[in-house]
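Several structures are given next for inspection.
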Structure I
Amino acid sequence: MSINYLSPLIPHAVYKPWGGSRLAKLKGINESKNDEKLGETWEVSRLEEGLSLDQNKNSLSYFTQEELPYLVKFIDTQLPLSVQVHPHDKYAARYENSQGKTECWVILDSKEGAGIYLGFKPDVTEEDFFRDVASGADLTKYLQFHQVKAGDFFFVPAGSVHAIGADITLAEIQQSSGVTYRVWDWNRVDEQGRSRELHIEQAKAVLNFSPDGNSPEKFQLKNIFMTGEKEVINHPQFCVSYYNFSCSIDRVGIEQRVTSVMNLDKPIRIKNDDSEIQLAPYECCLVKNGSSLDIQGGKFLVIE
């Protein structure tokens, strides 16, 4: 089997109780399924629970963890996500047979006043926090709230408490892991009166309460649409670069890793020595390592 490079990928659609409607309209995907709405599209994924496909319906499970150590998705919210945390590599390897999950976000659209919760406020103690977790109290009083606008970038290290708020569409690049520990889900219940599963003991083991781990500098808050900054983040499992202009890129790729292009705006044209494609808004494609690219127009991310 061989994977189609430089061809739009077919994402895996994920329906959630907090999902929105914007992503479904942009991508032409069914908005609702089993009383849930489209919350995520996994654009570049080799995880068995959410495989992306090429145009020949070949799955990205073709790639090894070393070749594709990251996962790329779009997220669209109508309601806030749970307050949650992801484990670091050491804990995930021992207890989940997985790598950890550090991630980053680029805000693409939001309603006025919308925002995300990321990090603890100063002087929050583990004892106070988990006392209120046990009682089901509102945990937002402990969390930093960041109002968002298009172009805002957030780095979310493993161990960081966080929750994406309502009415936000964003791009997420993360380690290739599906491990999430929910701490609080806004006391929501379904039609049968059931609440979603929480993972309190696991969260206790991995949450970072240190002042250094919750400083704004740690989360690298910035607006890449305004600054035009090229290299956004360089993490051991993913390097993300942003472009808002037509450009030529010489020899993409880091070691044996697969490179992805993620279109954030209007259609772009991508050309290499062998072929040329148009990538629609909110589409992704793979690029062979060592390729030289000519990309025309739009706003896009290159992930290596």
Structure II
Amino acid sequence: MNQRWSVGSILLTVFLMLSLTPASGTVKEESPYERIAALARSSPMIAVAEGSFLMGTARTGHELYSLDLPYDDTEQPQRRVWLDRFEIDRDEVGLGEFLLWLQQQHRPIPMELRKLIDHMITVHAVQPETLARWPALYATWGEASDFCRAHGKRLPTEAEWEKAARGDNGNLFPWGQKPPAPGLAMFGQYHVHEIPIVSSVDSGEEGRSPYGLHHMAGNAAEWVEDWFGIDYYATMPDRNPPGAHQGRYKVVRGGSWKSAPPLLRTATRSGASPEQRAATIGFRCAKSSANGG
């Protein structure tokens, strides 16, 4: 009798343990990348009216901050360029949006981006809510272009980007002629290990452009559609210039969180390999307006 009771007790205990223990593999812990992606929030778009604007630099020796800088001569000659109406994201694409798109497309997260996210969470205790609003750094030009097209948009042309940044009258900086200051842009930062020091993509009201765009100077430099043409301004059409037909580098605009003040000028041009992943480069999207000229 006691033996039967002992065996029965053991069987009952095993049954209860199995019943109360979750089945293996039924609960998957959400990764930090998935938590950030779940917080994705897209940018509103801003309409830029058709019309002309001043593109480029008149003379490097006569413009504040523009003397003897890299690529200065590629900003000349200054031209008045006409653009059809278009729309452009008010904000840079956020990290949450980029991770969500990678997840939906079953694309791998770049190793550099994984390391950055892991470092910010484990070492600096940065929360997913904050990281989701960081600019989408470490994206190649191809990934930026694919992201925009997947959302029914495209990368802005270099001319579109510059008009959205400086307005119709050739602002030296997005906010006007005043020198850069901490309240106007995120710039001039330094970290020995290249850890980005950035602001939320939807911040920066004081430094917004004439069309109301955020972070057109500093925070993240931005990929645009065009190939980088050293002497392109001398030969580009006066209406809707599409950029050079080919090249080695894609144009990058706007300066970044680590740039010196002169590189925040709206006319400043630079280029990077389309395959490059950088802690300083992000992007925003644009699209042609249905009722554009």
Structure III
Amino acid sequence: MTDASEEAKQIEKLYEFGERLNEAKDKSQNVKDYEGIIDATKTSIKAKQLAAQLIPRFFKFFPNLSSRALNAHFDLIEEEDLAVRVQAIRGLPLFCKDTKEYISKIVDILGQLLTAEEIVERDAVHKALMSVLRQDVKESLTALFKHIWNVEDPSQDDTIRDKVLCFIRDKVFPLKAELLRPQEEMERHITDLIKKSLGDVTGAEFRMFMDFLKSLSIFGEKAPPERLKELIGIIEGQADLDAQFDVSDADHIDRLISCLFMAIPFFVRGASGSKFLNYINKHIIPVFDKALERYYVLSC
């Protein structure tokens, strides 16, 4: 444990590093000062807090120290002390403010941190993510949605996936008018991200995504026929209309009924329902009585 006098010296030294860097016209020449800031991440609690502010502030001036600086800062995010962790999280958006190549990495880390238990820490993560999203929404959304895609990755934590989904639902979707700019390009991009995420979703998650897609202007009342066809195609894929119908599969029957009701408004708007009709005629009507009886038995 660091004594008070030693900690005071560390803090004073950090302020000196920071002041020299602030005053320097060519900050890249002050390599020793920035290295001193990085090294402070191995010292006292208060010095770590100050280092967590200074590392991202001067990060862009020292590309040759980028890996070392990032690794030191990431270590601070795993500190036992809550105040250090929160300060380190708050600094993450600064790493990609002028160095866009780090956006994906920073968003990936923030996505993992959504599982934080402390309210103040979780709030810092939310604010940091929103800050990065506003810097580059396209790159940030792509990195965020990867936590939903990688369902077969053994290293992917379901808890992280669920937290990311909640963040997208509660923080991103309501701000679509602000975030999705330019509108058509970004609505197209998030549609593609959502479509890629539908490989393994629950019924509630699918409805959430469909409700959001329906709210986009590219699928609005004036949308061309090919856009309606695209939405119907998404619903058809979820209904699994290429699968053999099994009267004992209550989950598939539930999904089929839910998707059919979801598709009806688009049929009313002129979208083709031929694939649904063909499936019903070929697979369901011949065994309708048996399917109905079996469905009620399995549902009870």
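Each value in this text was obtained by applying a stated rule to the coordinates, not by laboratory testing. Note that the structure is predicted; figures quoted are calculated from it, not measured. Cβ atoms are built from the backbone, for glycine too; each structure is taken alone.
Please state which of the structures I, II, III yields 19.0 when mean count of other Cβ atoms within 10 Å over residues 41-48 is computed from it. Walk me through the numbers before you get to the answer.
Working: I: 21.9; II: 16.4; III: 19.0.
So the calculation was done on III.
I have 6.2 for distance in nm of label points 7 Å out along Cα→Cβ at positions 57 and 257, calculated from one of the structures I, II, III. Which structure is it? Provide the component values of the computation, followed by the final result.
Numbers: I: 3.2; II: 2.7; III: 6.2.
Matching structure: III.
Can you rank I, II, III by distance in nm of label points 7 Å out along Cα→Cβ at positions 49 and 177 and just name the one with the largest value? Don't jump to the answer; show the numbers that get you there.
Working: I: 1.3; II: 2.3; III: 4.0.
By distance in nm of label points 7 Å out along Cα→Cβ at positions 49 and 177, the leading structure of I, II, III is III.
Tell me which of I, II, III gives 0.99 when you compute Cα Rg over 2.2 N^0.38 Å.
Working: I: 0.99; II: 1.29; III: 1.34.
Label of the source structure: I.
If helix-only ellipticity at 222 nm (-39500 (n - 2.57) for each DSSP H run of 4 or more, over all residues; to 500) computes to -3000, which of I, II, III did it come from?
Derived from the structure labelled I.
For structures I, II, III, calculate relative contact order in percent (Cα under 8 Å, 6 or more apart) and state which one comes out highest. Spell out each step's value before the answer.
Values: I: 19; II: 25; III: 9.
Structure II comes out on top.
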